[in-house]
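A.B. asks: Given below, in the form of structure tokens, are the structures.
Please treat every number below as a calculation from the coordinates, not as lab data. In this text the structure is predicted, and so the values were computed from the model without any measurement. Cβ atoms are built from the backbone, for glycine too; each structure is taken alone.
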Structure I
Amino acid sequence: MPTETPKLQPLVPRYHLRILDDKQLGDFKSATLEILEEVGIHCPSEKALKIYAEHGGQVDFGRQIVRLPADVVLDAMSHAPRFYTMGARSADYDLKLDGTATYCATDGTGIETIDFETGSRRASTKEDVSKMARVTDYLPSMGFYWPIVSAQDHSSTAPLHELDASFNNTIKHIQTETLMGEQMARYAVEMARVVAGDDKTMRKRPPLSSLICTIAPLAQDKGGLESALVFAEAGLPVGFMSMATAGSTAPATVEGTMAIGDAEIVSAMVLIQMAYPGAPTYHSLMPGIMHPRTGAFLGSARETDLFFSGGVELAHMWGVPTLAGIGTEARTSSWESAVGIGSSMLLCVLCGADTASGLGLRETCTLLTPESLVLDTEIYHLVRVEVAGLDTSREKFALDVIKAVGPKGHFLSQSHTREYMHKREFSELLTTPKEGGGYRNAIDVAREKTAWILENHFPEPLSKKQQSELNRILQSADSEFN
């Protein structure tokens, strides 16, 4: 039987901060424009190269290099919308990107999981995508869903099967990070249309969006750009993420890495606006730092919080929403995860992030453990309370109650106390009493909660007709690509 999806609890900050002042933002814009005009980007898509050339880009078709004059960049970006809606199956779960709240998503797309029943480590499957979609649907912290792991049991069409598993198991917005290529994108748009019901609804309240990674340094992916153009043509939001690595695929400085990553992202957003002015797009800067001894990508080094929060401000400087990074590199499902989540989430929210992702995976976004998403949302709720700030109304000061109790009294008998203690939020993971005194182990409680969700929560399903249509689309795609 279907069960009700809890209401969303987005991060709504009462106060804000700035990482970059106006002069610094101007310096970053100037640096990005200089890189795009004098260095350019590599673009292996003939279709994209023609669009650039037709709209003022200086294109070397032989070398596949595009240089973008500053006036061309600024004109294209002037058409990009700052605010729009990322829709859901139910309007109650639409994400209105209006600058007032931050909506978070899971991480994705991991390649391994700790099995829900056996505890063994194995390759992830479509069923794992389905299960975690249901967990995401139940958690009010999660505004939208990235397929958290990959459907490795479906080879070439795995991205479409991940969408099928997601649409069937959550009523929330879906964002794909693996869908590449024009024809694959057309199948995905067809699936989104089935879920939305019609073209008009799909454009007004798009149930699907896409994220495309650039290739550092200063390059784009052919399949990624061409799938992005298909999404933009259909009115589905599409964003671009740079994961440039300071010291290897980017300069060794934080500022240089941010500038080169911003140039990669902006060059792709410019293409979208050239082809489809006003198409919804977004900016996502999630660089890392190279470990100087191993060469490994470090997404949670000390300076990376500045990458993520600074990236929020760069996005808004260009007049588009942002997808901020709030991830973790914890090796196990322990409270080590808080190291990579708490500070980056807090800074990004206070800087005004529209959306953010990075919850639920371990081992640099590759491994899913059943309880990890529930553990990470504990940090989410801590940040949610912190950014809400304080209410200095007379009711909250409780002055009348203080006067009634007076010196050396107590507040247990006051109706005000009973009312507000009922409203008080306590951690389900940290304050579950155990027999004999004290509190239970938080990881055990998180595992039990995850198991309970999987046993008891089943969101409103798609109609039989919608399920049939999605199956038809998948069969066509499987026949074409496999």
Structure II
Amino acid sequence: MARVSPNPAFGSPGPVGQTGARSRIGRSEPPRAQRRAPVPGPPLVVDLDGTLIRTDLLVESFFCEIGGAPRSVLALARVVPGGKAAIKHHLGGADLDVVRLPYDAAVLGCIAEAKSSGRPVYLVSSSNAGLVERVARHLGLFDGWFASDSVQNLSGAAKAERLVAAFGEGGFDYLGTHGDDLPVWARANRAVAVRPAASTRRRLLMVAPGATVLSEAGAGWAERARVWARLLRVHQYAKNALVFVPLLMAHRFDGPAFLAALLAFVAFSLCASSVYLVNDLIDLEADRAHPTKRHRALADGRVPLRTAMGAAPLLFGAALGVSLAVSGAFAGVILGYFALTLAYSLVLKRKMLIDVVTLAGLYTVRVVGGAVAVGAALSDWLLAFSLFMFMSLALIKRYTELTGRLDRGLPSPANRDYELPDLPIVASLAAASGYNAVVVLALYLSSDAVTQLYSRPKLLWCVGPVILYWISRALLLAHRRMMHDDPIVFALRDRVSLIAAATIGALVLAAI
């Protein structure tokens, strides 16, 4: 059954009083608060998901559960036949941090205004009672709350019936957001909507012509595009330019090869964006605790979680379609890349050193994908160089994350298997891996394969010192706290790094 619960922590009795609450659950009589002295105005009932918080507790608890223990999805599958209420009840035990949820300032203002006028305020949600109670206790603003339990999903008409049973027909004001709230708005004294969708707003005004719509200034299409560009990590697409490396190394400059490499670039970009969305959904709590990642569009509630959940498979489907247009073999590479990235997001990123080896492997897979797309032979030298080089960058990334926490006085990261005292070792491993990449390059330049591809191979020996300089400088900047969270992003924005890349490109072209 749906529940309405007292909360002594609020300093006043709940809607069924401070005692005997359990035995009176489900009775249709109005709460005792309604039988007391008249109050100025009817109670204000506030919806939780999408209204009080700019997120969805069902989605939050699902990804919190599988993010901490991916095998828990098997236990969840066993309760699915029991329906939505059973699923919510199962996820109600998720270790979700309600303190950092993205609470809506405008809704909190409405609650404060109602409280200042002496009106009782209640929280209602179709989410499970365990999570709703934790939110209510954290805020300490409500006289009571209503929520789903293991039997009834308190949504739509069921929510309307429960509120009418508690407060009477038209005996409450209701503040909600979604189309599911239409039955509740229709039976409320006053209907208030916060940020409703255009279709919901039209339907609301049909059932409640006097409804009030509280909408923030709508973002224009340009701002929405920027939000989605950051969410999909469009700036990270530059990493996928690695698919062109085999084409350049094999001196394949014909149109069909370039088109195949370009399609490979698009496929990797779409696939990466799909996994970025999944990763952000899994890392919601960790991102909110991070000084910069807490501003991500999913963490702060600017993009609905369900929208992101729908976009992820669409992007992956598009990536798979583009990859099939290249070749079946390349589609296999994309599937492998997606599987490895997903494994990294769910499990591997929490394993010490396995995480950085996996990151290095994901960069190297892009090189492999480029070779498969254009039909170029894979060079063992190129693969070894890529693995060492990207291992170095992944370790620099971890070093930067740890120094950031150390400087802010934060403890070791809970979602990474590294400790703050590991900093010197991480820096040493980053330097060793980067320098080994240059050793592999030197061995390659000493091989007979170089003389067959380049007319002036001696010029390529100048590439090594440039890479040594860049790696050493990157480590020094990381030590000085001048490195971006992502070394690749740093390289794309850093003038010296761009000059170094241009120098290497010029040397390779001159050597052909």
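A.B. asks: I, II: which one has FRET efficiency 1/(1 + (r/R0)^6) of positions 277 and 341 (r between Cβ atoms, R0 = 41 Å, to 0.05), as calculated, at 0.65?
C.D. replies: I
A.B. asks: Tell me which of I, II gives 22.8 when you compute mean count of other Cβ atoms within 10 Å over residues 261-268.
C.D. replies: It was calculated from structure II.
A.B. asks: Can you say which of I, II returns 1.10 when Rg/Rh (Cα atoms, Kirkwood Rh), for residues 165-228 alone is computed?
C.D. replies: Considering all the candidates, the number was obtained from II.
A.B. asks: Identify the structure, out of I, II, from whose coordinates Rg and Dmax of the Cα atoms in Å, for residues 149-292 alone was calculated to give 24.6, 78.
C.D. replies: Only one of I, II returns 24.6, 78 for Rg and Dmax of the Cα atoms in Å, for residues 149-292 alone, namely II.
A.B. asks: If you rank structures I, II by relative contact order in percent (Cα under 8 Å, 6 or more apart), which sits at the top with the largest value?
C.D. replies: Structure I comes out on top.
A.B. asks: Which of I, II yields -18000 for helix-only ellipticity at 222 nm (-39500 (n - 2.57) for each DSSP H run of 4 or more, over all residues; to 500), as computed?
C.D. replies: II
A.B. asks: Out of I, II, which structure matches 3.0 when distance in nm of label points 7 Å out along Cα→Cβ at positions 181 and 317 is calculated?
C.D. replies: Of the options listed, only II reproduces it.
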